[in-house]
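Since every read-out is calculated from the coordinates, none of them should be taken as a lab result. Here the structure is a predicted model, which means the values were calculated and not measured. Cβ atoms are built from the backbone, for glycine too; each structure is taken alone.
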Structure I
Amino acid sequence: MKPLDYRDRTLTCDGVALADVAAKAGTPCYVYSAATILANYRAYEDALQGAPHTVCYAMKANGNLAILRLLARAGAGFDIVSGGELHRVLKAGGDPAKVVFSGVGKTAEEIDAALAAGIFAFNCESEPELALVDALAHRRGVKARVALRVNPDVDAATHAYISTGSLAHKFGIDIGEAEAVYERARQHANLLLEGVSCHIGSQQFDFDPMLQAADRVLELIVCLRAKGFSIRHVDLGGGLGIAYKPDDPAPPIGEFATALREKVAGQGLHLFLEPGRSIVGDAGVLLARVLYRKKGGEKEFVIVDAAMNDLIRPALYDAHHEILPLRATQGCGLRADVVGPVCESGDFLAQDRQMPDVFPGDLLAVCTAGAYGFVQASNYNARPRPAEVLIEDGSWRVIRARESLDDLIRGEE
């Protein structure tokens, strides 16, 4: 909720009245603060100054071209997990030499496109993937830089769906087997085995699991170097949490990045970090309009025009998002479920929420919705996806037009 402020009882984002945005762009509508995105990115850069590093924005958090272009111009690299994300980065003017390609299920077509683009490295997650990258690189007559993503078996102590660092998860290779995998990978003449990668999960505030994982990765690098591997870079992922509730701690970006920089200091390694949520999460809101009020027994419902297809995090992760009226009111006299029009009982933005009294026609801001909001939106119930808006330098513009009904059937027969 960093960029939000009430001025003359009107909720603003970077000084722009959100009611004005809603009146012209319609609802539901995502609104992002360029200033907050850049400030969060620069907090990483400032903390890493003096150390060889690249901050690769994890674009799965929010892949809008205007946001990617904003970060590319600021010097960011990008962490991608699909060929589609690579396409977006290139369209936005991102530097392919600052791109790392993560993910457990890269296809031959995706790998080949990344080789053609000249990305920095693949974070490989299995031996068959190493073999495929080698074969495709051989076909092109190039060498592909790779880092094995290792699984350090560290509990990230976060939501089960976004935890990735234990052996029960699909990600990475058991760190205990990593030396043997690197040894077998020597047979691949078109691989440059120059890195090690690790990411244990997201929405973390406790640094200890991440620092434990870093220690295990650095111990592995010492062993690999002793066996003749020229390990030049380490990718320690991302995962820093953000404040979804007013009493949550603020994301300590500088402290987090400094701790990892100090871990790597003196090791002769280029440090890669892959923050996503902590760059864009608190920069965005989802605007919605109240359609109806309804009572069901003891329960009160506020029905709005935004739904789980627009923002699935509450239904999928039981996530909390603060909900603020765009027109300030006194007190919190209403306890209600805030729900959408989708025909699912799981279609809610908040449950049993104490909030200001609101009525049909009122506008609401669902806060901290800049990450994993629009990117997870769908057309369920044949609902067009929302518009997206960027506020920059005191003005705003639509950076993605609202889908039309014709958009929903494009490509169908």
Structure II
Amino acid sequence: MHHFDYRDGELFCEDVPVRVIAEEVGTPFYLYSHATLSHHFRVFDGAFAEIPHLTCFAVKACSNLAVLHLFGSLGGGADIVSGGELFRALKAGIPAERIVYSGVGKTEAEMKYAVKSGILSFNVESEEELLTLDRVAGECGGRAPVSLRVNPDVDPRTHAYISTGLAKNKFGISTGPALELYRRAAELANIEIAGVSCHIGSQLTEIEPFVEALGKLRIFIESLAADGIAVRYLDIGGGLGIRYGDEEPPPPAEYAAAVAAGLEGLDCTLILEPGRVLTGNAGILVTRVLYTKDGPEKKFIIVDAGMNDLARPSLYDAFHAIDPVSGKDRPRVKADVVGPICETGDFLARDQMVPESAGGDLLAVMSAGAYGFSMSSNYNSRPRAAEVMVEKDGFKVIRRRETFADLIRGEAVP
């Protein structure tokens, strides 16, 4: 469900014509719906209302301060994977006690920052990381709350690049070594065992992998209890998928019911790390057609947004629907929608039925609210796009478009 719809053939975001925003802000730009973000958070979080839980938004999905502040104001926390994301979450007003820190490569400086900030938990992914954190916490004069990330070796049935719960993936610790590491953690002076963590992948469209992973986690927690190790939190990560095209992911209520059944009898507060499911369909990328070109084998529609603005199609061969900003029912043609980047891999759509277009037309790349701007770059020395949020009949630029001067900020000629 989202608040992007057509009225008299014109695409609106809530009560604002997208064309009007493009005329004022320029293109390309990311556009988010405040109503959709709020609705998605409330639906997801509300599905777990009968279970003690904390919904920690995966900051990597969409890290703008305005988005983080909105989720924090609704009672949400943050799942972070870097010191920069911790800085963002705190600046957005999310309390440190609602922040969990994931990721395999935390530096000592990042650990110190998080320990001193008083975050809820570190999701630790290796023995060396645990020992480093113990030392760093001691140097800070505190204790670090820890959940070891357990790798349950479950196939999430998603793209290989976003699968994280298989034994061959770099994430987490397999159950046998994890049990031994918990025993060691219990003896470390500067470590406090807080919980158990797990995340098996992203853009999952089936319930079964979640259920399988939860079953293994339950057995693992029971093994810890038998060793006298109690945990307060069970962090099951995120990964619930969205509809980009013809996918049919389970709704949050169905997901929550399956999780609740798997948790029955466990005395743990649940931590959830949704990302894409909250923001994916709450944002679009608006781009303007520059030129069209008929090649010997296919048609090209050349736009002013490229792979540096939206990496998912080039990186994952991901599908994003492309719709017209004006003229809902215009004919569709099979074409590649490509950007200005000097790479053959620079495309937003490939061999896709897209609106027939001419120079100057505006196109909306749908379902771009997750891993869109947050993965963008300055490749080819292109300033990053603006970000805009609509609320009802008004809109605000929540990140201004970068300038050429921004591109060289911090550089110097010796």
When I, II are compared on distance in nm of label points 7 Å out along Cα→Cβ at positions 103 and 351, the highest value belongs to II
For distance in nm of label points 7 Å out along Cα→Cβ at positions 119 and 303, structure among I, II ranking highest is I
